[in-house]
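In what follows, structures are represented as structure tokens.
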Structure P
Amino acid sequence: MAVPKLNKGDRVAFVDEVGGGVVLDVPAPGRVKIRTDDGFVLVRSAKEVVPYDPKVVEQAYRISDHQAGMVAANDVMEEKHQRRKGDNRPGKTPRKPEDNSVAEVDLHLHELVEDETRLSDGEKLKYQLAYFERALEGAIRDGKRKLIVIHGVGEGVLREEVRRMLQYYDGVRFHDANMARYGSGATEVEILRH
């Protein structure tokens, strides 16, 4: 891979991480000093960054018509499920009422899309994170007090990215979810009221 020619003031994105920043200096050949969007100053190898291209970023966050259809179908199924919850048929043991102040979101890709084989690893992660962010915003908007994020165990990349995103939200605390119920593959987000 050719190392891009970077100059002071160039906007860059990280190759293997979410985010980017602005080049402050080129202290040595093949090294760049960057102020990240978070305000940190880092010195990185020039191979670890690429020039920022807004068209590529827009393309990465775009969802296909198929994916949008899957989200819409999921919403329809959820509405049907909500209507059936109040259906107490004779002979059936009534269900224990659900805690309506707690929301759950399962970020396993097979729960979100019908065919994940067409997505690259980066697209999969971006889709999962965008879905998580929509779920969190919805839980906050709907006045939920908790959101259980089921991210699975795996290599821990999704878990760390979810927790990294949560650090930028005021009014939330997070920790491992109930191990007895979710194992080690979930994070509980407490939504604090001001």
Structure Q
Amino acid sequence: MKLYEYESFPSPRRVRMFLAEKGINIPCEQIDVPAGEHRSADYLSKNQDGLVPLLELDNGEYISETVAISRYFEENYPQTPLMGTTAEEKARIEMWQRRVENSLANTVATYFHHATEGLGEPDRYRNREWGEKNKEKAISAMKQLNNQLAENIFIVGDKFSIVDITALCAIDFAAAVNISIPIECHHLTRWYAEVSQRQSAAA
């Protein structure tokens, strides 16, 4: 088993954090995305979308998409559950996972690709106005998370979950492109400080 990734990207980090929380170690192979290695014929033969992360299974099959990879490990290593145990927990975690991905992780990525130099691809379409609009959406999402955390230790209640991993990686990536947690978001700041101290955050 092997994980193909580009270490500095938030999505591969999400998988590494997930594995660290479960105490799972697998080898990683770096794909040099800025150099275009993800568009090579060899890599595209493994993952037609050319994205990272990508999990290679022992049987030679491949699984892409961050949550799908996480689900594979959740099902095979149910110890330290990160995606819920009851039907209601699983549904709530899935609900918040989609919310955080759509309103925060994806909007920060859109800002990165449209309102900054991004990966420096000269032929990439850019719409700076759209990028700036997504920056506004990302900040709004942080304020919504702040409200959710006013009465919750973690984003989905009192248990650390995949949602916290997604949010932490998105916020750290946001900081790297100069989008900060709003100063008035005290609950989100408290959560961020606590989650950042988890051993898995260094993965």
Structure R
Amino acid sequence: MPSLVEIRANLAARITNPVMKSLSKSGIKPDALTFTGLVLNIGAAYVIATGHFLLGGVLILIAGLFDLLDGALARFVKQTRKFGAILDSTIDRISEAAIFCGLLVWYMLQGSTLVVVLIFAVLVGSFLVSYIRARAEGLGLECKVGLFTRAERVIVLAIGLIVNQVVQPDLVVIALWILVVFVYITVVQRLVYLRRISA
């Protein structure tokens, strides 16, 4: 039975492979896709901060597609660089922070203190998930395990934002509760896994 990591990799390949030849022939650089995704996420953060959740959710999904394509294109055209990987991870953190800051602005204006605390908790947890992997890799250990990597976080939040304006309950808050639970489960999963393989 394939692992969760293998399932994610296969899904990503199915999404990106059909467009790789076209992208490689276009002359577009992987870094250009990375920065395009960043611009889209900053735009999403702005529209979310102004309460346009539907548009924000759509922009997040489009930006997520660029996030998939940049690494895939770099591998396809054999332009993978260590700095490119560092840049991509850095842009991912900036993008994620921007989105949550957009949510913070909106809910602070609504006076929703509990939701503000919830957003902060999700942001810290998300950064911990990424930090643990980066720290492990710095020590020569691979750590891709866990239920909620960046892809899952993006999908859950985007769905919450998109459906929020269609359904009466505040699905963004529900999405945030899902994120806060599974993000910290992922933190624990990664720590337990690293303890086992480094013992």
Origin of the value -29000, where helix-only ellipticity at 222 nm (-39500 (n - 2.57) for each DSSP H run of 4 or more, over all residues; to 500) was derived from one of P, Q, R: R
Compare FRET efficiency 1/(1 + (r/R0)^6) of positions 49 and 81 (r between Cβ atoms, R0 = 35 Å, to 0.05) across structures P, Q, R and report the one with the greatest value. Q
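Every read-out reported here was derived from the displayed coordinates using simple, explicitly stated rules and does not represent laboratory data. The structure presented is a predicted model; accordingly, all values stated were derived computationally and were not measured. Cβ atoms are built from the backbone, for glycine too; each structure is taken alone.
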